[in-house]
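Multiple structures follow.
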Structure P
Amino acid sequence: MIIKPLTNEQRAEARAKANISRAARAAVKEDLKQRKITVEEVLERSKSDEALSRLKVVDLLRSIPSIGEIKAEAIMAELNIASSRRLRGLGIHQRQALIDYLNR
C-alpha cells in the first residue's frame, strides 16, 4: 500500500486536530485529578468523543489521585486489561470491572 504524501496544508490541519485532541485529553485528566468528574463519567463520554476514546487506560488511572504508575499497572493486571489498551478498546465487562474496582 502506497501512502500519498501530504501537502503542507493537510499537515497543518492534522497538527491542529492533534493539538485539539491532546488538549481535550489533558483537560479530562486534570478534571479527574481535581475530582471534578468520575471515571464512570469519563468512560461514558469516551463512547461519543473520539479524542477521549483514544486515551490510554493506564493514563486515565494515573491521573486519579493516589494512583501512580505501579498501582495503575497492578490494577490493570488484576482486571486483565492490556497495558496498551485505550478507552475505546475496553469491553462492557472491563468497563464495569474498572468502575467497580475504583468504587471500592
Structure Q
Amino acid sequence: MPWLLLVLAILTETIGTTALKASAGFTRLAPSLVTVCAYAASFWLLAHVLKTVPVGIAYAIWSGLGIAFIAVIGWLWFGERLDAPAMIGMGLIVAGIVVMQVFSNSTGH
C-alpha cells in the first residue's frame, strides 16, 4: 500500500507543478487553485508513505520521478527543449531509483 500511495504522491506533485507553470506566477485563478490542492494532496500522501518507507528512499523516488515526469511534460505541453545532457541526467536519476529498488535493503520491501 505505501508504494501505491507514493505513486499517487508523485502524480499529484506532477499535476501541481504543471498547474504551477500554467498559473503564470499565480495570476490565473484556476491553475493556482489546482497547484495548491495538488501539492497539499501530494504532501499528505507522502506523509503517509513515510510511516513505513525510509524518508531518504521515499524522497529520492518522489523527487526523482517527479523531475523526470515534469521534464517530459514541459517538453510535450510547454515546448521546452530537452538536450542530450538533460536526457542523460534524467536517465541517471531513473537508473538510480531502479538500483535502489532492486538492490538496496533499505527500501523496506
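Any read-out appearing in this document is the output of simple, stated calculations on the displayed coordinates, not a laboratory observation. These figures come from a predicted structure and were not determined experimentally. Cβ atoms are built from the backbone, for glycine too; each structure is taken alone.
Match the computed value 3.6 of distance in nm of label points 7 Å out along Cα→Cβ at positions 9 and 81 to one of the structures P, Q, and report its label. Comparing all candidates, it corresponds to Q. Computing helix-only ellipticity at 222 nm (-39500 (n - 2.57) for each DSSP H run of 4 or more, over all residues; to 500) gives -19000 for which of P, Q? Corresponding structure: P. I have 29 for relative contact order in percent (Cα under 8 Å, 6 or more apart), calculated from one of the structures P, Q. Which structure is it? Traced to structure Q. When distance in nm of label points 7 Å out along Cα→Cβ at positions 1 and 57 is computed for each of P, Q, which one produces 2.6? Here the read-out was taken from P. With respect to distance in nm of label points 7 Å out along Cα→Cβ at positions 17 and 49, the largest value across structures P, Q is given by P. Suppose Cα Rg over 2.2 N^0.38 Å works out to 1.22; of P, Q, which structure was it derived from? Corresponding structure: P.
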